[in-house]
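Novice: Structures incoming, each one as structure tokens.
Only the coordinates and a few stated rules stand behind these numbers; no lab work does. What you see is a predicted model, and the numbers here were worked out from it, not measured in a lab. Cβ atoms are built from the backbone, for glycine too; each structure is taken alone.
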Structure 1
Amino acid sequence: MRYVDLCGDEMNAEYVIRMDEARRYYHRGGEVVRALDGVTLGVAAGESVALVGASGSGKSTLLNLVSAVDRPTGGRVEVCGVDLAAAGETQMLDLRRHRIGLVFQAFHLVPHLTVMENVALPLALDGRRDDARVASLLDRVGLGHRSRHFPSELSGGEQQRTALARALVHRPRVLVADEPTGNLDSKTGAAVLELIDELKREEGAALILATHDEHVAASLDRTVHLHDGKILP
């Protein structure tokens, strides 16, 4: 069966993330861990969704599936029209490189690269270069004057803004954020969230964000509560 690329240049109003009874089970010793247990969820282009739940509720597992770094045990997961259970490694790599942007709580910047080089890294790994795009994003996140600095010379908020610019540099259609304000004070975190929303809307990307903070969740379009691998009604 052929699937339409819902994350193409001509944006489609349908869901770019689709889960239908998605399951992800692990075996730990003789025990089956139901990390995700029958989740049905859709996220449309331009929409922002918060995942809320205690540790072990399934948030990280769900993000791993949406990020195309893992595959479902059962059910169906589609990202940009690609069925992750059936996709080959080339398709999965293509999704990660061209369609998905990742923002982490721990920033994950490369310490020996400058701010500019960190932001340009997704393009460089794909054999591309777009200095104008990198410079434009750095200006948008207020770091144009810090482009030649190293991560160790930045504040936590500046590091997170660098990570956000890196996540968006290749114009992803799906933006995945895992506790992006967890290492920031409340004022800086609020500023980063506002910037994420602003840039996400400009790019027309779907945002799915995991958080423990109900205030963060309330700032997004929709909140999904997870418990024991299931979505609460």
Structure 2
Amino acid sequence: MKIDVGKKILSANQEYAFKNTQLLAEKKILCLNMISSPGSGKTTILTRTIQQLKGKVRIAVIEGDIRTDIDAQKIRATQAPAVQINTNGACHLSAAQVNAALRELPLGDLDLIFIENVGNLVCPSAFELGETAKVVVLSVAEGDDKPAKYPAIFAKSRALLINKIDLLEPKGQVDFDMERAKADASNLNRNVEVFPVSARTGQGMDGWYHWLERLLDAPG
């Protein structure tokens, strides 16, 4: 008898993803699964977003890392709730892990939950977590070819943040063709919203904040 282990794993994951979707809908919480390579600036984006939207949007974060709670500590320093998931080697979060984390959050007091997935552009794109939408982060230091080389996550994401644009000016510390990256992402997903930003300086972040507020205000 042949057993397809991959299909069984994905099937079990989908069951928990559906539970998460139901729970989030019941609590009327927007949930965004943020995916990127390591070092793209996800945590800096999140801490700045939490600080800028404080008093307007109640935010919590589920942190996924192979080891340590370094990023969760940075989130908690903003006074936002954070739950740490350590995968101990796994390259992505599972819907079951997210389900357990959701149970630890004060869901009745939240508007928005970010899932900061394990740093990886490949594995996390294959596992649905029950989120409202995916958001992909690409730093200019990684190169403009990443949408073409790792198409799955760019095709599935509702928003693309191109971070660290402060490295492009004034001396052009890195080579990055912004128009190529945007065009490749749009060819994969014509509805993707693209936000060139610098989480370090705040440049371009207002567009991202307004997009989040529009999602939160959208019916359903």
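Novice: Given structures 1, 2, which gives the highest value for relative contact order in percent (Cα under 8 Å, 6 or more apart)?
Specialist: Looking at the calculated values, the largest one is 1.
Novice: A further question on this structure: One of 1, 2 was used to calculate mean count of other Cβ atoms within 10 Å over residues 15-22, giving 16.1; which?
Specialist: Numbers: 1: 21.2; 2: 16.1.
The read-out comes from structure 2.
Novice: Follow-up. On FRET efficiency 1/(1 + (r/R0)^6) of positions 63 and 191 (r between Cβ atoms, R0 = 25 Å, to 0.05), which of the structures labelled 1, 2 is highest?
Specialist: Details: 1: 0.60; 2: 0.35.
When FRET efficiency 1/(1 + (r/R0)^6) of positions 63 and 191 (r between Cβ atoms, R0 = 25 Å, to 0.05) is computed for each of 1, 2, structure 1 gives the biggest number.
Novice: As an exercise: mean count of other Cβ atoms within 10 Å over residues 31-38, calculated from one structure in 1, 2, equals 23.0. Which structure is it?
Specialist: Values: 1: 17.1; 2: 23.0.
Matching structure: 2.
Novice: Have a look at 1, 2 and say which one yields -9000 for helix-only ellipticity at 222 nm (-39500 (n - 2.57) for each DSSP H run of 4 or more, over all residues; to 500), as calculated.
Specialist: Working: 1: -9000; 2: -11500.
It was calculated from structure 1.
Novice: Same structure again: Comparing 1, 2, where is percent of Cα pairs over 26 Å apart, for residues 71-198 alone highest? Numbers along the way, then the final one.
Specialist: Values: 1: 25; 2: 31.
If we compare percent of Cα pairs over 26 Å apart, for residues 71-198 alone over 1, 2, the biggest value is for 2.
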